[in-house]
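So, here come the structures, one by one.
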Structure 1
Amino acid sequence: MKFAIIGCGAISKQHIAAALNTGLDVVALCDIVDTGIPALLDMLPEPQRAAVKIYKDYKEMLPELRPDLVAIATGSGVKTRIALDCIAAGANLIIEKPIALSLADADAIIDAAKAKGVKVCICHQNRLNPAVQAVKAAVNAGRFGRMLHGSARVYWNRDKAYYDAAKWRGTWKSDGGTLMNQCIHNIDILRWLMGGEVAQVFAYTDRQTHDYIEAEDIGLALVKFQNGAYGVIEGTVNVYPRNLEETLTLLGETGTVRAGGKSLNVIEEWKFADADDSETVKARFGENPPPTVGLGHTRVYRDVIDAIQNDRAPAISAEDGRAAIELILAIYRSAATGKPVELPLKDGATVDYQGRFA
């Protein structure tokens, strides 16, 4: 299966490692800036390294190589046009989160993929962690009873050097703030595990310490789900001096779970009324992985390859990606208006909030 990547920045190493781990034929690396390409070439074994082609313009690459699968790992603000062009060329896609920065763009990708008959996966790779999969299995088995309350907490640090490294970061047009960039994985998983459909959101966002970016560096939200459960979202990149925690907690009538670790890969609490299996589950599904490049992404790639080969939907679909940004855009709207926001939204985009913290 021929594979190409568009966007060769920091996250691209995860994609190349995953492509190699799953036996894909890496045929092209594409970026308008070539500074990241040498490091990716060094990852490739011979004869792939000698055979791979380098492009600055993906519009030249698509008709020349006709890749079966393309990863889009560019800045968020330019993904939609690239995705639509790839779909038109018949390529299946793995899109780094978020799927887009507006609901209209997400819908355009979804509609185009359906019309062309290609698969689109959004890289919310933490969903496939064994710990998260164990929690999902417990939800599906009804072990929580009635779901009551959940929380997604991301206490991280991002300094000026991080934003200076890529000028699109922290801008409304090309990124959004900490909720859309750093916290979207945990927000997606909270929504997914708590029952999926959100009824209402009330939120605050602010820019407390990063006066050199446009968007928020802290977001706090209360979420009411259609099934009557409640959620709390806390996200910040103002933690001194380094990342502190990323945790997910679920509370039901007959179950309590908390996942943590570097990327929700450790089960910290596991209590259910139907069985005392805490130590077994922690040992079986918890991970303390070394900093292996491509570990989480490899699980995504394996699933997408199987989805293509067996003509099924990917485990993490474009519709899932849309639902994640819809919740974050609802948070932005509530924070900007000072009012609760009902879901589903008819429209919404990060650019709606340009100048908010000026």
Structure 2
Amino acid sequence: MADPAPAPDDVAAAARVREAHARITGELRKVIVGLDSVIDELLISVFARGHCLLVGVPGLAKTLLISTLARSLSLSFNRIQFTPDLMPADITGTEVIQEDKATGTRQLKFLRGPIFANVILADEINRTPPKTQAALLEAMQERQVTVGGVKHPLAPPFFVLATQNPIEQEGTYPLPEAQLDRFMFMVRVDYPSEAEEMRIVEMTTKPVAVELSQVLTGAEILEIQEVVRRVPVPEHVLSYVLRLVRATRVGTPDAPALVKDRVAWGAGPRASQFLVLAAKARALLQGRLYVSTDDVKAVAHPVLRHRVITTYGAEAEGYTSDRLVDDLLKTTPATGEAPRDQRLPSVLGS
């Protein structure tokens, strides 16, 4: 019996996601040269309602990419430059005493900090002490800020898009694992090719006025996020995700020998959640209404590389978490039949 054809609403939902991706990418291309995989991974994290950490040496357009993305969206945007003297209240806001001149009474009033925006650029996030870094934890996980015992919700959609320099270590404070785990993706930003660098030099050394259009509203992004979550995932893909993540955990029967010898700590359940969500978003960007194991493999590195901690011995040998993910992808079997029902449950209405 033939597979049922996707419903019209399902096809329309997927088409809207692909169209949104194309429109945003088109705006980014007015400013950004290359970085194709970085742009795709950044947008996957946005569409899947996740935060993203971009890691690369200075001058690779990490900050420019994030700020350009924010300018192409009809969302509020704040940039926070992380420095050693930055305090938690500089991010979340603080309570101040204000006097009513008419009555002479005084009362506390909360002044919102820069965290109250839809898109937050946390520039050089590892340059501020842990106390200030921790100010982001509640905002990233709970989408709220608590000051003086009062909870202040953050308006959706809300994204923390952070940058980090992997080379310079003087005056930096490595992010704790608990905070790294809040980021859906850690994206590596590499050097451009020779042809890309030539275009970069040409674009940035002559007078050019670039006009960016705001192509998506907050409501449209929330709608896309809902569509992503409704993409069906076959049981064999969920099983593959669990096998892949559980294989990273030392001391469990699922861990292969290479993990027991080279890994200190493996990925937690949040890795499984993010693998599924990111795979759903990628499937839609590929024009499919279902998730395959290829989607999981494509997002495995940015999801797992900051959640697997290798041993000192492995680090001394140059064995990184990326190499571990490579080995696990080769050794973890991906079995199962393709899904028969490829329909996406309608969330957009008739």
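Any read-out appearing in this document is the output of simple, stated calculations on the displayed coordinates, not a laboratory observation. Because the structure is a prediction, the values reported are computed rather than measured. Cβ atoms are built from the backbone, for glycine too; each structure is taken alone.
Below is a table of values for the structure above.
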{"quantity": "Mean count of other Cβ atoms within 10 Å over residues 217-224 - highest-scoring structure of 1, 2", "calculated": "1"}
{"quantity": "Ranking 1, 2 by mean count of other Cβ atoms within 10 Å over residues 185-192, the structure that comes out highest", "calculated": "1"}
{"quantity": "Of the structures 1, 2, the one that 5.2 was derived from, the read-out being distance in nm of label points 7 Å out along Cα→Cβ at positions 105 and 321", "calculated": "2"}
{"quantity": "Given 24 for relative contact order in percent (Cα under 8 Å, 6 or more apart), calculated: source structure among 1, 2", "calculated": "2"}
{"quantity": "Structure with the greatest value (metric Rg/Rh (Cα atoms, Kirkwood Rh), set 1, 2)", "calculated": "2"}
{"quantity": "Parent structure of the calculated result -10500, given that helix-only ellipticity at 222 nm (-39500 (n - 2.57) for each DSSP H run of 4 or more, over all residues; to 500) is the read-out and 1, 2 the choices", "calculated": "1"}
{"quantity": "Origin of the value 0.40, where FRET efficiency 1/(1 + (r/R0)^6) of positions 17 and 313 (r between Cβ atoms, R0 = 41 Å, to 0.05) was derived from one of 1, 2", "calculated": "2"}
